[in-house]
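A.B. asks: Following this line, the structures themselves.
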Structure 1
Amino acid sequence: MSKLTSLFSEKQHNLLSVFFTAGFPKLNDTEQIIKNLESNGVDFIEVGLPYSDPLADGPTIQHSSSVALENGMNLDIIFSQLEALKDSVKTPLVLMGYLNQILKYGESKFCQKCKDCGIETVIIPDLPMIEYENHYQQLFTNYGISNVFLITPQTSEERIRKIDKITNAFIYVVASASITGAKGEISEKQMAYFERIQKMNLKSTLIVGFGISNKSTFNTACKYMNGAIIGSAFINFLQEKGVAEIPSFVTEIIE
């Protein structure tokens, strides 16, 4: 049983995930960020692989990627940092990156590195379903890796049910058909979308992302789904307050 599966079997509501870009604000902040998030009650952590052309990400995360790359971050360094944490960090870690990064690094090498680091779940937003079915599903299975698919307000019911059928981690429910970024309160239109997904009675754990930025939006999302991911708001916080202040960020969300 994977760490995420074990987590979801024990906790079905108000799951909090936090996203950060590896190598931001500083190259070697990864360890302290993860340890601070874990010790303050975050349920699982999404580690972003900095990329020069992050299509799904808004300006905040794009900026963090640029800074991380300028700091010298690359996949070898990320995997080295994560492997050093393997035995001390119990919180599930999810890698979020793009298909070109995997292709450039080498598919088998990438998967082996994930396995070496204890990474069991990846989010590849631009991985086509057909490519997953024809190739990556078996490849990931061989290395004990689960893939997370994203759905949006425009995703058809047929595709959502297909994703639900093949999901063995969670479904990433994109809150709006746009790029990532903190956007204030959740709109009535978004809540109607959440209600529609809720009524489908899917078997998978449902985690909302894109636009979840504070206690209010987190609580609203959790009324409909199992939990939510906070990304851009946390990146902004790191830039303004620093790694040492992470406890106050998490506390404000969950207490």
Structure 2
Amino acid sequence: MEIDRKVINDIVKGLGISPNKDLGQNFLVDPLVCDKIANSLDLNEKDDTLEIGPGLGSLTNFLVNKSRMLDVVDIDARMCNFLSTVYKPNEVNIINEDIRNVDVSKYTKIIGNLPYYITTELVTFLLEKSVDCEKMVFMIQTEATNRFLDDSGKEYGAVSVLSHLLGTPKRLFSVKASAFYPAPKCGSTVFEIKINKDVDREKMISVYKMAKQLFLNRRKTLLNNLGGYLGDKEKGSSIITKLGLPLTVRPEEIKPNVYVELYNLVKEVNL
């Protein structure tokens, strides 16, 4: 079933399924945009695919039958009940659950229109737990995009360190508010993370966890944060000097690959 603005309106009126503001629901109603987002995932018949927050199935329509398996997870039982009337169990496996309670380790491709209020938490969760994933495609509010794509600056943080260490994040295209019902007050952006299967996942996640601690006090220098992390400011000073960095450097000025070097030195001094 192809979703467009008329179909969405008919469903909303006929079944009384209105968007839930508390869940950040905005239904995609432009089939051309939906097709473009779905194609960004590069699905093939060997993929095990996960869609997060399918809503009324705008993207699902363009994902079904393009991979070996398609699971859709939505926390809203109304959406799951509706989708169960549209798709057969052998076409789409519908899961009514909070995605954070789902085992995502088996999926090779992941896609979703993520709610703003838990975007960072969800992307972090998926990067950490999706051990077999090759590519992720997400649509989020534009103002949040830089926190996953930047490798320096004020929006740069631990989750960006994680996304760059585990893969290659890239901005794909913007989506106008008019493509949704109801129209959100801000623009949306679709971005991808191509996962690097050659990296040491466990180590990169450990680097991320260290970086997360060092980003807790962004106004402080790396030296102050690292000294607190190690419980020894002199050790922190020695490590920063070995990296060839000034002692005044701040966490947002450290590139993701340098955090790996920093992690290695921290491991050495703690032996």
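Values in this text are rule-based calculations from the coordinates and carry no lab data. What you see is a predicted model; the values in this text were computed from it and never measured. Cβ atoms are built from the backbone, for glycine too; each structure is taken alone.
A.B. asks: Figure out for me which of the structures 1, 2 the number -13000 belongs to, where helix-only ellipticity at 222 nm (-39500 (n - 2.57) for each DSSP H run of 4 or more, over all residues; to 500) was derived from the coordinates.
C.D. replies: Label of the source structure: 1.
A.B. asks: Please state which of the structures 1, 2 yields 44, 34, 24 when Cα extents along the principal axes in Å, for residues 87-198 alone is computed from it.
C.D. replies: So the calculation was done on 1.
A.B. asks: Out of 1, 2, which structure matches 18.8 when mean count of other Cβ atoms within 10 Å over residues 119-126 is calculated?
C.D. replies: 2
A.B. asks: Turning to a different aspect of this structure: Which structure, out of 1, 2, was Rg and Dmax of the Cα atoms in Å calculated from, if the result is 16.8, 46?
C.D. replies: Derived from 1, not from the others.
A.B. asks: Say we calculate relative contact order in percent (Cα under 8 Å, 6 or more apart) for every structure; which of 1, 2 gives the highest result?
C.D. replies: When relative contact order in percent (Cα under 8 Å, 6 or more apart) is calculated for 1, 2, structure 1 comes out on top.
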